[in-house]
Structure I
Amino acid sequence: MLKSTEAFHQRFNRFSGVVGRLLVDLFHHVALFAIGGAVVWSGVHAFAAMGASGLASIQDILLLFIYLELGAMVGIYFKTNHMPVRFLIYVAITALTRLLLEHIQAHQQPDWSIVMVAGAILLLALANLVVRYGSARFPSQSAADRA
């Protein structure tokens, strides 16, 4: 009786592990397609708005770069199952650059907020340097296996 209970317990654990991994993978792929679709939809909408206005400002172009980086990030995550942190840093740098340009265009006078945003961009660039150095110097196990 005890052996049959233990055997059932092991079969149940294997079955639940397989079903759990299947559900996690299904959610993972559905969520990636949804995020990718939202990025494409937003990018097309922004591009159409630029076409309707008849011109594209530097902020509009930087917005398209943000959508491009988000799309690339989703694609890389879909292929490798690894979150490319550097792409998030690139998106943040581009967003802060866009914010900086909007602020300068609106106020047209120097103040500390410009210095703070520029400092944040510098910190993100340094963070990118640290991440690149760390991934080159201390590669993850899966990255070492791929090489």
Structure II
Amino acid sequence: MTTKAKNYSLEEVGPLESLSGHEFRGLKGKYFLGENLGLTGCEVSLNRLPAGKGMPFVHAHKKNEELYMVLSGNGTFFVDGEEFPIQEGSMIRVAPEGERSWRAGDQDLYFICVQAEVGTLSQATLEDGFRLETKPSWSKA
């Protein structure tokens, strides 16, 4: 279920285990958030790959770099012919032209993939964010 308001969108995806019920172009366990959330600066997908299964192809991008954030499980990541182990807490950035694929190990592999056009980040959080006087319900100060 998606909620859209003036300054936010909320997508309730449910437990990560339920990702196996989602499919994108024949790939089970892949759920893109961009359209439902109205993302305009990046694309985000939630991913679940069952233990022992691998991405059935190698791919690259024309413009977008990708950041893979492993939430749980383990496996092997492939970039430009090099393979290396990944696990919970692994963060992998791949340039657009990087040839990539991955495989789950002996555990289901759960990860988030964020993709954005390479070279377009114009400012980091410290330059962009600013504090306000507004207080949420949990802040008494």
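A short reminder: the numbers here are calculations on the coordinates, not readings from a lab. In this text, all values refer to a predicted model and were calculated from it rather than measured experimentally. Cβ atoms are built from the backbone, for glycine too; each structure is taken alone.
Ranked by distance in nm of label points 7 Å out along Cα→Cβ at positions 22 and 102, structures I, II are topped by I, which has the highest value. Where does the value 23 come from, among I, II, when relative contact order in percent (Cα under 8 Å, 6 or more apart) is the thing being computed? Derived from the structure labelled II. With helix-only ellipticity at 222 nm (-39500 (n - 2.57) for each DSSP H run of 4 or more, over all residues; to 500) coming out at -31500, pick the structure among I, II it was computed from. It must be structure I, since only it matches. Starting from the value 1.8: which structure in I, II was distance in nm of label points 7 Å out along Cα→Cβ at positions 62 and 94 calculated from? Only structure II yields this read-out.
Given a value of 3.3 for distance in nm of label points 7 Å out along Cα→Cβ at positions 110 and 126, point me to the structure among I, II it was derived from. Going through each structure in turn, the value belongs to II.
Kindly point out which one of I, II the value 17.3, 54 was derived from, the read-out being Rg and Dmax of the Cα atoms in Å. Source structure: II.
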